[in-house]
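Visitor: Structures follow.
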Structure P
Amino acid sequence: MSDMPDWVRKYKTKGVEIRVSGNNYYAYEMSSRWNKEKKRADKVTGKYLGVVTHDGIVKTRSMGLVRSDYEYGNIALLYGIAEKTIIPILKEIYPTMWERIISYVILRNIQPLPMKSVHYLYEKTYISRIMDESMSPDSLSRMLSSLPEEQSVRVMRGLTEKGEYVLMDSTAIFSRSENMSFLENGYNSRDMHLPQINIMMLFSSTRTIPTFVRIIPGSVRDVSAMSETIDMAGIDKCVIVADKGFFSADNINRLRKKHLSYIIPLRRNSSLIPEPEHFTNVFLYDGKPVKYWKKENDVYTFEDPVLKSQEEKDFLLRIEKNKKSRKQYDENEINFGKLYLLSDLNDEPERIYKLYKQREYVEYAFNVYKNDLEVDRSYLRDDHMMFTYMFLNLLSLYLHFQVLNMINGKYSVRDILLILSRIKIYRMENGEIMGEIPKKAKEIISDMKIDMDILRKKD
């Protein structure tokens with residue numbers, strides 16, 4: 001049994017045989033008897049000793065009846081990550097509240113529920129066995145009301161490492177909450193007129209992880225708000241990575257006056273785009289070659305040959321269908337596959353390109369924030385509770401990205417947590433035992449090096 005896990009192998013001692021059946025390991029007494037005919041010793045299997053668990057060899061009957069069971073594997077993963085990242089900061093800044101905070105943050109990753117339902121999820125997960133906390137609606141509401149904003153800002157500042165490049169972007173979140181001064185009317189993607197707030201997020205490009213969030217009134221998206229957010233976060237190297245719609249001469253001037261670095265894509269008909277020359281060199285991005293030109297008038301020029309081929313093909317098909325003309329083709333051909341980035345940074349073109357492309361991760365973060373964590377489905381009473389709610393969800397998003405950075409793309413974060421939720425702890429009349437570990441869960445535990453004993457050491 002060369003593939004026997006270490007935690008099982010340690011129980012394979014003299015006089016004990018371990019057998020495997022499915023996902024379980026069973027222990028039996030073992031002895032030997034001399035065989036005169038074969039002139040060697042034969043193995044003799046004796047009585048059944050019990051199931052091999054992380055806690056030892058257990059005879060299920062001796063443990064009594066099952067009283068309850070708890071989801072364990074998913075909690076072990078998230079708590080193990082939090083213990084190395086978020087928990088030390090929370091213990092320092094919220095010494096009397098950190099357990100309730102981290103319990104809520106972990107549960108939001110498992111399943112984003114309204115506050116009235118959180119305690120049901122809490123009670124069916126193993127975190128309720130190691131945390132003596134109430135997850136009742138009233139206790140959660142008091143937590144949202146009582147966490148001082150200044151201390152929450154300190155927690156987020158603690159998640160940012162000094163000297164790393166941080167990207168900034170913003171999005172609108174629509175809400176039907178009442179009595180909030182931050183809410184101002186705006187339009188969503190379906191052109192529905194709804195109250196909204198703006199969310200500014202800082203994202204570590206070095207570690208690919210969100211570190212800071214701030215809410216501002218729905219009508220505010222100016223450069224001053226960006227500068228204030230950076231000051232609040234205590235950031236040294238921040239780059240505003242905007243979309244094409246942000247570009248204007250006024251915005252660029254404001255960024256420069258505030259000494260804020262930026263990377264902004266230009267529209268392909270922009271007058272700032274330099275005249276074409278021979279490209280300078282090539283680098284690889286995601287295994288594909290990207291051509292680049294030397295920086296000119298703060299504009300970095302790139303060309304993706306694969307995208308160029310696709311854009312040309314699409315344009316030619318439109319000509320064939322009489323939706324585009326040959327003249328339009330001649331006017332646009334030079335821009336096929338091109339990306340023009342306006343930036344005040346003086347860096348290698350490859351670095352500028354990668355910083356801009358990391359905006360995709362920021363957009364993914366906003367997508368998880370809105371859709372997976374459902375932050376836009378809250379009905380909170382005031383500005384402070386909304387800020388605290390966004391802060392706690394930022395911590396949940398932080399854990400989400402920690403998991404994302406550990407996996408190889410075979411599974412999504414949600415898949416990982418769902419598969420691991422099948423690893424359960426059974427509370428018996430005379431103790432606890434861990435249930436069988438499914439094959440996929442075993443693979444994940446091995447690949448991600450999850451410490452399956454981390455929570456039980458605390459019980």
Structure Q
Amino acid sequence: MRITMVGTGYVGLVTGTCFANTGNSVTCLDIDQKKIEKLHRGESPIYEPGLDELIKRNVKAGRLHFTIDKQAAYQSAEIIFVCVGTPSDEMGRADLKYILAAARDIGEAIEAAPPDKTDRRAKIIIIKSTVPVGTNAMVKKEIASRTARPFRMASNPEFLKEGAAIRDFNYPDRVVIGVEDKGTADRLRDLYDPFVRQGNPIFVMDIPSAEMVKYAANAMLATKISFINEIANLCESYGADIDEVRRGMCSDKRIGNQFLYPGLGYGGSCFPKDVLAVISMGNQSSTPIALLQSVHDVNQRQRDAFMAKIDRHFGGSANLTGKRVAIWGIAFKPGTDDVREAPSITLMKHLLDRNATVVAFDPVAHETCRHMLGSKIDYAKDPMSALDAADALIICTDWDEFRHPDFEAMRARMKSPVIFDGRNLYRLDSMKDHGFVYHSIGRAPVSGKGE
């Protein structure tokens with residue numbers, strides 16, 4: 001099939017590349033000339049394990065193309081996937097300006113296409129971006145206002161985890177398709193058939209239901225994260241150990257163990273904005289979503305509560321002036337360079353406000369952090385060098401390389417052997433044996449060896 005992907009972010013680039021890898025002819029469209037030039041050189045503008053190799057393979061095979069030419073990209077396509085951003089506005093609502101701009105361009109391109117360049121079948125316009133219920137109807141109206149030629153609408157929400165996006169696309173738990181007619185459903189079944197041969201389902205439903213699925217899924221996962229963080233905070237107040245509580249709770253098959261790890265709260269490009277979007281949809285429809293409002297509030301408080309631990313350790317926020325604080329992990333999760341809504345960014349801003357010196361290390365996220373914080377912090381070349389003369393270490397991301405460090409070498413480098421672990425990477429007895437002052441989440445603090 002001839003496919004155009006609108007947008008070359010995580011969703012558009014991964015989806016387009018994986019479709020090309022199954023033999024489709026895919027054109028990835030973007031308005032950013034520099035990004036397209038980078039892709040033409042075989043360089044991915046995002047960090048995603050395995051993506052660079054897959055792009056190069058399919059470009060070489062002639063199945064994957066990149067362009068800024070909107071008319072050519074839209075007119076040649078049988079299927080158009082809209083994968084542009086839907087960031088939160090100041091009210092927490094999903095901002096649809098990029099979606100509607102794409103709709104206008106698509107309608108005008110379809111209308112302007114010469115008869116010999118149009119497919120005999122109506123084009124299918126698929127919204128893959130996460131959008132509020134009713135957005136497909138808005139897009140359909142916008143396109144129809146600009147062309148009299150037939151087209152079909154569909155909703156196909158994405159379920160890709162950053163850091164595991166290629167595997168998620170190639171081996172999906174499920175594929176969700178919202179359509180208005182059987183013909184569109186059949187064509188999309190054909191497109192996705194190579195990815196579900198292991199027997200995982202393709203769910204075909206109405207468009208509003210498909211639009212809601214992604215929000216419902218992300219809201220549920222965000223709820224689990226805020227829940228376990230709230231329980232962890234309660235454990236600290238009463239002297240319980242969240243690790244033990246979690247083991248006992250998650251052995252219940254009805255509960256399971258995924259997304260139930262205490263930490264600094266959720267971040268990234270999906271959970272924060274999707275939770276806010278559901279709250280906003282509830283407000284707009286006079287259906288208050290009290291549970292998710294609490295989920296959001298708990299998440300925002302979590303990193304502030306962690307910063308309060310740091311303040312208390314130093315005897316108040318004013319005493320952080322001139323302190324050198326090391327940060328391990330900048331990305332909101334391992335396996336990605338995405339720092340959007342990352343807890344590390346919040347904590348580093350708090351430290352800078354307290355006039356502390358911050359030196360950070362992350363395996364891949366230095367450049368994306370520089371776009372946000374610039375030269376306000378220092379960047380270390382490796383985890384150990386970040387610790388030189390540090391008054392404390394804060395662990396924000398659970399990269400594998402942080403799990404088994406040389407603790408004696410760490411103590412030797414640090415001015416004070418103090419760790420604030422936002423991911424509960426280390427055992428309490430190990431921290432005591434190695435002489436660290438150790439603060440984690442939902443567990444008793446460790447005061448150091450022999451104390």
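Visitor: One of P, Q was used to compute relative contact order in percent (Cα under 8 Å, 6 or more apart), and the result was 11. Which label is that?
Guide: That value comes from structure Q.
Visitor: Going by mean projected area of the Cα convex hull in nm², which of structures P, Q comes out largest?
Guide: Comparing P, Q, the top value of mean projected area of the Cα convex hull in nm² belongs to P.
Visitor: The value 2.3 for distance in nm of label points 7 Å out along Cα→Cβ at positions 131 and 387 was derived from one model only; which of P, Q is it?
Guide: P
Visitor: Now for a separate question. If helix-only ellipticity at 222 nm (-39500 (n - 2.57) for each DSSP H run of 4 or more, over all residues; to 500) is computed to be -11000, which of P, Q is the source?
Guide: Derived from P, not from the others.
Visitor: P, Q: which one has FRET efficiency 1/(1 + (r/R0)^6) of positions 27 and 363 (r between Cβ atoms, R0 = 30 Å, to 0.05), as calculated, at 0.05?
Guide: Corresponding structure: P.
Visitor: For the read-out Rg and Dmax of the Cα atoms in Å, for residues 227-314 alone, a value of 15.3, 47 was computed from one structure; give its label from P, Q.
Guide: Computing Rg and Dmax of the Cα atoms in Å, for residues 227-314 alone on every structure in P, Q gives 15.3, 47 only for Q.
Visitor: Please compute Cα Rg over 2.2 N^0.38 Å, for residues 11-90 alone for structures P, Q and give me the label with the greatest value.
Guide: With respect to Cα Rg over 2.2 N^0.38 Å, for residues 11-90 alone, the highest-scoring structure among P, Q is P.
FYI, it's all coordinate maths here, none of it is from the lab. Since the structure is predicted, the reported quantities are computational estimates derived from the model, not experimental observations. Cβ atoms are built from the backbone, for glycine too; each structure is taken alone.
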